[in-house]
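**Student:** Some structures to go through are shown next.
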Structure P
Amino acid sequence: MTSQLNVDTIVDKAGSGGTNVKIGNTSTYVSEGGGATQNTVQGIAKSWVHCNQSTPSIEDSFNTASITDISTGLSTIAFTNNMSSVSFSAHYTHHDNLMNSAVGEFLTGSYRLDSRTDSATYGDQTNACGTIHGDLA
């Protein structure tokens, strides 16, 4: 027999308002229409970063340890918690006038941001954004 729990707020057992909810990697959610289920953990971004390649500096991030300047237009983004393999999905975009962006050198502990102008010369982005999906180690 299944059970259902209906609550408005979950708080820690001390009642201080903090919440530490843990879900297993087999947890699923039901789609808005109710016709499909998906694995919750698989659908969550494992890392994201908003950074400046020129400085280099991280403006905001999640599971991102550092940015390292390799050369103009090339930066390495290191994870705080590694990925389980190099078979993760990476997306990179920017808000500047440089036209081409790519992700290169997939490693379990980092990935590289490559930024080029439309004339194929490397150039630093001041508003670079990267997102990673996949399995954590």
Structure Q
Amino acid sequence: MDDQDSLIDGVLTFTEETENIRVSVQSYFLNDQSEPIENRYIWAYRILIENVGVVPVRLLTRHWTITDSNGSVQEVIGDGVIGEQPLMQPGGDFIYTSGCPLKTASGFMQGSYEMEDDAGRLFKVAIPAFSLDSPFCSQGIN
């Protein structure tokens, strides 16, 4: 755990701040939706995006890089998050939950958001790398 990572409500939280936008991520293994025998492991992740600056910003796009424990990489690029392009006022935030399947018992995700401020300036915001670890990691199952 580095200086930016912490425990919130007992859950490891990965946090990074870029240009007055703070992104915090928590991941959860979904045992009831996973099928290890079929190499299907499912996670949910919760993201809190906070505008700690003084100007409104809108999230326009997302770019994810998802890597499994075999080194296979998948990229996901698209508009907004969960069908929305939220506008965050100064001091405001946006929280959402989404999910990720892997063919291995562990991996990690990282990425970025493209944001636009009220002057029309586009900028990238880092999404911190976070781990996707299932209970099956410790059993040597990939």
Structure R
Amino acid sequence: MNTKHKIIPKLIAPCGMNCGICLGYLREKNKCPGCKQIDAYKSSYCKKCVIRSCLILKQNKMKFCSDKCPKYPCTRLKNLDKRYRTKYKMSMLENLVNIKKFGIRMFVKKEKSKWACKKCDGTICVHRGFCLNCGGKSGISK
């Protein structure tokens, strides 16, 4: 398996999730192209994501939930963030703050470094805590 993928701005979901570190994106079989891509290729879980399909996001053509949404952070985003902070030591809300503070390019640059496998330069999977390519880990403690 080769998990040497690029983390690029179009892989950052409206909720702040970096799809480039998601198991669905990193796996080889039934690979998800990321939240901002065509629905036909997504898993059923991602297709029915209420945050990604939020009407406020769509009607106001916002890239991220934090872009002047009157309900930000909504209950759904707070619950998703809590689950990811607890299970995977990653925060969507923190990601959105960093995107706003540093810009998407700097955020992506930091994400590349943060989630890079020290052994093979592959990508650490947020859901597994290790590189799917070689089993190596980053500096992130799981």
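**Student:** Given 63, 37, 27 as the derived value for Cα extents along the principal axes in Å, which of the supplied structures P, Q, R does it correspond to?
**Tutor:** Working through the options, I get structure P.
**Student:** Assign the value 0.15, calculated as FRET efficiency 1/(1 + (r/R0)^6) of positions 70 and 86 (r between Cβ atoms, R0 = 25 Å, to 0.05), to the correct structure from P, Q, R.
**Tutor:** Q
**Student:** Which of P, Q, R yields 16.0 for mean count of other Cβ atoms within 10 Å over residues 22-29, as computed?
**Tutor:** Label of the source structure: R.
Bear in mind that the values in this text are calculations on the coordinates, not laboratory data. As the structure is a prediction and not an experimental result, all values here were calculated from the model. Cβ atoms are built from the backbone, for glycine too; each structure is taken alone.
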